[in-house]
Structures are given as C-alpha cells and as structure tokens.
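Listed after this line are the structures, all set down as structure tokens.
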Structure I
Amino acid sequence: MRAEAIHSDIRTPMLSIHGVFGPVITTFVRGSEDLDLDAFRFNVRGHMAAGLAGVVVCGSTGEAALLGEDERRAALDAARAETPAGRLVLMGIGGESTRLTIQRAADAKVGGADAVLVVAPHYYSNAMTPAALKAHYLRVADASALPVVLYNIPKYMHFKLPPELVAELSRHGNIVGIKDSSGDLELFGGYLQSRSDTFTVITGNGGQLSTALERGAKAGILGLSLFAGRECVAIHDAFRRGDLAEAHALQEPLKAANATIVGEFGPAGVKAAMDAVGLRGGPVRSPLQPLDAAGVARVRDALHTAGVKVTS
C-alpha cells in the first residue's frame, strides 16, 4: 500500500497516462524563425491520425529552451485545438526558477493542458541537491492546478533525479508520474519501485519501449513516434494484447533509427525525418543548426532500414 501522501490535501482529478505520446516539434518559418502554427497544427493532426494517445508541447524535442512565453502559450492553444477529446495534452513547464515554473503551470491550465511535465532546474546544477529539488517540486505541485509529471533527462540536466527522491515525491497527491529519458535501465528500474495506482512511470527512450512496457511502464513519450508513430503504437498494441514476442520483434528494427535520429541528431534529426515521411519538420531555431546533406542522408537511410516509409 502506498505511504501517506505528502501534502495530501492537494488533489487533482485522477489522470490515466497510458499509450504512446508525441513530444511535438515546434515549427518555424524558414528565415524569420517565427512560429509556423499552420505547420504545427498539420503535424498534430498527423500524429492523431497515427493513433498517438496524445502530445507533449514544449518538451526537449520541441526546442522548449528556445521559446518565449507567448510562443509557448500559442503552441499549447494550437495543440489543444487539434487534439480530440479523450486524448491528452501535456505541457512542458520546467523553468530555472520555481516562480517561473509555477507561472507556467497556471498558463498551462488556462491553455487547456491535461497535465504538466516538469524538468528540473539545471543551470545551477551543483546547487540542485536532493533537498533543493524536493523543495522545488513540492512548491510546484502544491501550486499547480494540473497534475505534475516529473521529467528526468540527464543529457540536458547533467544530473539524474535520485530514485529515493522520486519515491518521496511520488507520495504527493498532485505528482502523478515520471518520464525517464536517461536510457539507463537500472535507473529506470529504480523509478519503477515507486509505481502505484496513482503514480505512473513513463519511458522517454524510443529504442526501449517494448522493454520498458515489459518491466512495468504504462506509457512512452517518444521522439521516435513523431516520424514512426504507427510503428510505435503497434509495439504498444502488441504488448497490450499480451504478445510480448511481437512487441520485441516490432521494436528491433527501430532501435538504430532512434539512436541516430533522436539520440545523435536531436531536434534537427527529428525534423529531417518528419520532412522525409510527409510531415512538416522545417528548420530548427538558432543557435541550433540544420543537418548537412550527409546528415540528411543518414536520416533517410535510418528510416529505410527501420522500415519507415519515406514519401519525400
């Protein structure tokens, strides 16, 4: 049985997070780098058609660190408008100050998000002790009118959320899960120890979806799903049918594509892959740089090897 909740008076409606979610890219006009909301909406409609359970706006793949507050709100409004009832919109709100993160949580509520995804502050990484992180997350969770999902991504944070801290935070009535993008299955296993009826563990690694589901994850928020959505959904569906062998077989050809396009190339690679499969990737925002011709060729080769249909 779950331990008594921290700040147990803080309760939001029960939220079930399961299935495959797309951490949507933010689309820009070539040259000006202004938001291209028409392309953004087109992509969200494509992700819904691929069967995704929902989208995450302003995550790492969405170049969240490069967006202004008005741009964040505009992207959320567009995503909410294109996401049907019954599918979820999660909003990335992590900021370097607790105050800003709380303000973004309020904006997410106004914009119609179903939950917020909160990466830890990490500019002052040496100061982000377990005590500091605990205080930050508890203040955010107390203040947020939406359920909070923790976000562990050591690639960008340059540290890991300790499983012991996650276990403590999981007892808060408004902290409903954690997304782990570390790719470290031992660490992931540590987070799985905090699973309960009200706390979900989510993988952020598209190359490990079938393994994560087998070990107890309920969902994936996967950059891979932005250009291989149907393939990722098929893995999840096979697992839900109890066909683990099929899930692993479907996963195998996607591992290399995930490693190259998402892991190595990041947002520029994901955008190039989306262009190749008939969605609208377009340019990244400076100081990020687009892939050169050799990089684009590697993306297309990875898609072919994975069996993902290239249409352009």
Structure II
Amino acid sequence: MDWGNTSLTKEFYKTEGFPAYSAAGQDGFTSTYEYDTQAIIVSAIGAKCGRCFKADGKFTAIKNTLVISQFHGVLRDYLFEIINHENFWNKGGKGQPFIGVEMARIEKVPLPPLDIQEKLVAEISPLTNIEKESVVKIKNLKDRIEKLYSSLYGESKDSIRLSDKNIFNLSIGKRVLNRELDKTGSFPVYSANVFEPFGYINKLLIKEFDKQSVLWGIDGDWMVTTIDKDIPFYPTDHCGVLRLKDNTKLLEKYVAYALNKNGKEYGFSRSKRASIDRIETIRIPVPDIDEQKRIIDIILPMENEIVKLQKELGKIPLKKKEILDKYLK
C-alpha cells in the first residue's frame, strides 16, 4: 500500500490516455502511467474519505489517494466490498478527515477461506453491476442537463445583476441551536450543505412558500439547489435564500444553474464565503422566458429519473451488508 504520487496538473485532464484516479474516482487521463496491475484506490482525505474504486491495468493515482496493489490470500473484489464503506475506516482530522498509510495498515479485515470469498463476490456482483449501470446513467443524464442549461445560458443577450431588488429577494437564515432540533420535527433545516437537511425543527423563519426557493451554501463547499414551492423549510445562518419577486423574466431553476456556474467561477468555498454582498455582485444572463420554460420542461423528467436512480442506489449498501453478514457471521 502506498500514496498516489501524481500532482493535479492540466495534463491530468487529457481526454485520452491512461486512467487517472483522484479522490472522486476515475477523473481524467494522463499520458504516462505509474501502475500496471489490479488495485483498489482509496480516497484518503476530504468529504469522500474512505470511498474506494477499482483499477485494472495501466493507471495513475494522484496525491491524496491510497493505492492497494498487492493481495495475499484475499480476492481483490472481496477486499473491495469489505473496505468500501466510510464506517470501516478509522480517520484522523476533525475539519478535514484523512486516512494515513500507517493508519490503513493496522485496519483488520475478516479473512474467510477463498471459496467463501468467491461465493460472497458472486452474490454481490449483480448488485455491483446495477451500481455501475446506475452511476453511468446518472452521469449521462447530468451531462445532458448541463448541455441544455449551458446552451440556454450562452444564448442570452441581456443580463441582470442579483442586486436588483425589483426582481430578487436575497436573505440569510438564522442560527439554530442543537436544543432546537427535534428528530420528529415538522420542517427540514438546511445549512451550508443545501442538498441534505442536517436536522428538523418545529418552527419557521420564512412564512410564505408559494414560490420556489434557490438555496446556496454560504461558507462550505459551494452548493446551489432549489426547493419546490409549498415545501416549508428552515435556513440557518450558513444558508442563503434567493426568491424571485418577478417571474416574467426568469425561472428559479435557471437562476440556480446560473448562480452555481458563476459561484464556481468566483471560487466560492469554505475559505471564500458566498456572502450576500458577494452574491449581489453576480450578473447572470437572461434568456428568453419561453425558451427557459421549454428547456426546463425537457430537464424535469431527467431530474426525476436521477432521483429515482439515486434512491435505488441508496438501497444497495443494505442489500450488500445482508450478504456480507450471511457469509461472515
């Protein structure tokens, strides 16, 4: 086991060559390779710390990954199923979790006879194939959505600054104390991670939910999403909320795309906060409203399909655990 050694450079983003693995998985290509073997790549730092990927043949691993390339008395695919769980790993760090080489080497793995490993892998393989197919489908759908939005964004001739108070209402939520959270609460609470509520509460900050809301994370990894109308929620002081006062020029889903795109270009992150003052400086293109409606009508079924696929993916770890428990208990 050793560290990936390649630095992240422009060459890493070649469209052909040898697969290059980062903490996010197979994330590009390089013109040279470091390994020519069967391996497991482990994300060793950050939010995806502990996530694993299989690599075969010639490939490169960048820094912040661990490479397991020698297997003695254990099948690679069996080992992958055992360690590809966040809870398997003991991690260091508080704000930024990490796995070191020496930390990884002391981890213990159950080692049944090879015939049991083979049976376990054979039973899990169909689930793994479904995972792969679903991930590819989701990526293809997201790529199609990106192209549609990008085309819409690029066709715009006019633009509007987000500080225009005739069109936009920007606000920040309010701090939520732990004692205010309730597991059985009625309303989800969104913070810097606007994709998933970090808890529930029994009060509201916003009183009207007759329009869609665009949420952005103020001081975490840059994230933007929309919340459909008639869905009450509570934003914290780490969550920004954008609402349209005027829907004759813009639709919320397009605004969310444009805000996300600009936020990436601005470099909003944990260290560069997406404060309201900074958000207000953003100017977004304004496509024809009928074209916005047409494109979004095409996109909505794709987004619904992504949600469906993600739900199915979410069930697979439990199914795999049931198989593991059957053979390892």
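Laboratory data are not the source of any read-out in this text; all were calculated from the coordinates shown. Here the structure is a predicted model, which means the values were calculated and not measured. Cβ atoms are built from the backbone, for glycine too; each structure is taken alone.
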Quiz item: Comparing mean count of other Cβ atoms within 10 Å over residues 153-160 across structures I, II, which is largest?
Solution: I
Quiz item: Rg/Rh (Cα atoms, Kirkwood Rh) was computed and gave 0.94; which structure, I, II, did it come from?
Solution: I
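On FRET efficiency 1/(1 + (r/R0)^6) of positions 25 and 129 (r between Cβ atoms, R0 = 30 Å, to 0.05), which of the structures labelled I, II is highest? Walk me through the intermediate numbers first.
Values: I: 0.35; II: 0.95.
Biggest value here belongs to II.
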Practice problem: Give the label, chosen from I, II, of the structure having the highest value of relative contact order in percent (Cα under 8 Å, 6 or more apart). | Solution: I
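Please state which of the structures I, II yields 0.00 when FRET efficiency 1/(1 + (r/R0)^6) of positions 113 and 281 (r between Cβ atoms, R0 = 25 Å, to 0.05) is computed from it.
II
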